[in-house]
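Just so you know, all these numbers are worked out from the coordinates, no wet-lab data involved. None of these values were measured; they are calculated from a predicted model. Cβ atoms are built from the backbone, for glycine too; each structure is taken alone.
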Structure 1
Amino acid sequence: MSSRPPHIALLFTTFPKTSETFLQRDVAALQAKGLKLKLYSLWGGGGTFNGLPVQSFNKWRLVEVFLVIIPWQVIRRPRLMRDLFEGVCTRRPPSWLNFWENMLGAGFAGSFEREMRRDPPALVHGAWGGAPATAGWILWRMHGWRYSAGAHAYDIYEHGGDWWLLEKLQHARFIHTSTDMGRRELVARGVPDGKIRVIRRGLETFPAFKPLRPNRRPLRLLCIARLVPKKGLNYQLLIYTALKEAGIAFEARIVGDGPLREMLESRTVQLQLTDSVKFTGQLAQSEVAEQLAWADVLLHTGIVALSGDRDGLPNVIPEAMAAGVLVVTSPVSATTEAISQERTGLVADVDLPLAWVVALRRMSEDDKLAETLRAGARRWVEENYDAHKNTAQLVACFEKAMKD
């Protein structure tokens, strides 16, 4: 047994990652609470974070996994290897991407278990229900190490959810999800409610609450999103067209990057929106803060993608709420856990552009409504999205899981 202080092995798909600053906030807050952490990135990432080394998984180690580790494990742990091979051969994965995600998690477990044995973790936590949870689950099968897992949106919904999700969650000490929507879906799929902990993300510090811009003409509109199908950006462009046709002056900025960028920029040209709609690409967090300081309204046009993927509660929504930016969102996913109609924001269906025109006109012209929504939004964030309060709940889960 190691005489070193007990630590938690935190497993991420990619860490640190620009589009997942909420995970960086989680790690920083856990450090501040005094927990001993070891960080692992299964795909890319690496380097250091807040003084902690981030061990990345060199994919060349998979050669050793296939040529040495798997044959050895077949001899040493025949039951585990039989179960894994049987599952792979008898169940169709929801997608090739998810297949390889699970193979990545298994490869990481096989490759790193020897060095982790030298200083065994008190708990292994997979931040996502895909590859990181697979690694935690297999390490538990190998050594009996306690493990826990996150399951939030993509890993629950994309193509019907992760390939081995229920097996991985069955023996987890606890499951962290960040929305009530996620909890309900996991319970509906057979995960015991008592294992699930709804703990939202959070802000380490709350930004200054900017004053309402008195003359919101042209209306400054902001979208911060990965340019992927579930963000509904095709619908958003139609909303901008409807605003233009209604004679509402506006300037829109779309912050983010992704595989749909070229198509969306081309569509913007076709709709003759280039004078009003700008794509900034991905920006640093400090630059995102500048965009929030500029904006009057944040738009979120999330949909359920054809693959089944959808958002949970995108962190940019509470970030905007905290800063005093008004929010209009679609009613899809868990966005309405934060945006309550007429109380903290406005809600409109993406396939009804005129409903967005009405909502945005009200936000442009009705100061009393705008101030009511901004005050309600800030209250909600302070009550529900404080990283220190929420991380304290996560710490309590970790500490309990390490002792039980």
Structure 2
Amino acid sequence: MSRFLFVVPPLVGHINPAVGVASALTLRGHQVAWAGEPALVRRLAGSGAAVHPCPAAGGGPPSVRPPDLRGPEALRFLWERFLVPLAEAMAPGVREAVRAFRPDAVVADQQALAGALVAEDLGLPWATSATTSAEFTDALASMPQVAAWNAALLDDLRARIGDPQGSGDPRFSPHLVLAFSTPELAGPPARGGDRVRWVGPSLTARPSPAPFPWERLDPARELVLVTLGTANTDAGERFLDRAARALRARSHRVQAVVVDPGGTLGAAPGDLDVITLPVVPQLELLARADGVVCHGGHNTVCEALWHGVPLVVAPIRDDQPVIAAQVVGAGAGVRIRFGRASVDTIGTAVDTVLADPRPRDAAHAVSRAFRNAGGARAAALHLERLAQGRKDEA
């Protein structure tokens, strides 16, 4: 039996894949603990999860980010206002978690840099949990000045909370990188080398956030789910409104479920054409869905494609343009411009993914690759070998 410490940021989309892997390890007789924000981890991993508190800087991710921030400026905001302060705030808690739990291996989310840097400093084997495949593309290769700035930022951070003599990118473990995708979607990796293990999505049953009106679903119509994830409420009001209008215009053959966490659309309890709710049981809905309109978030994209559902992707920022390009490259969906998407643009894109068999066929091909990759169980086997000091095999 081995002991694994999962170090996670206060981000739902980054914790959910780790929950599946942690569950698989527990079923195989191992012990699991977490370093992160206790209330959020326990909400997603279960009330009995052993969580060592690691307070986030300012209490969590940045709540206010200009919705029109793009490109290098968005990257600078992400690193300077969230990732670096988060790492500095979490580092003492991670060290204390290691001291108290004494793990055989650390599993550090790619955005929980404290996990990687503390494990490196203490000489512990550690694995990267790569909950988005965007980093594998080396998106900064064409921007050498931005890449140099990013590398210097990481070096400074390592000097403050890790081993100043250490080297390498803390987003890519020298031991093991768990990638929750496959090359059929992500393409060949430009970074990570032979340490990358493509395990596909890690899906597990999730606690239901709220009752869902299943009786309102119409099996005679095609079901389209519209969601912008959990971190884009500030940017999504206009897009959600236009998407709802586009789908309502097709209500003779399409029924929509729109995730509206900010309540901007004004839910109507009796509406059978566009069902609007602040939260939904996404995995269960995807099992019934015919199409998805989303922001290109990695989890939403992979969960849709796991179910063989084609996508309309409207990326906003961060890794989303890269993921959207992967969807289009795989032939599994259509990309539209988030800021300029009109009602007609969204409607035409939905018509394409519902009527054209090619996106659905491509989505099914990615789904087969995902399922063959092994998911959480495959990730658990790789972690077992790491903790036991055995050579891992692809």
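Some points to look at:
- In terms of mean count of other Cβ atoms within 10 Å over residues 289-296, the structure with the greatest value among 1, 2 is 2.
- Identity of the structure behind 21.4 (criterion: Kirkwood radius over Cα pairs in Å, calculated), options 1, 2: 2
- Source structure (of 1, 2) for FRET efficiency 1/(1 + (r/R0)^6) of positions 153 and 377 (r between Cβ atoms, R0 = 35 Å, to 0.05), computed value 0.95: 1
- A value of 1.00 for FRET efficiency 1/(1 + (r/R0)^6) of positions 9 and 137 (r between Cβ atoms, R0 = 25 Å, to 0.05), calculated from one of 1, 2, originates in structure 1.
- Between structures 1, 2, the greatest calculated value of mean count of other Cβ atoms within 10 Å over residues 177-184 is seen in 2.
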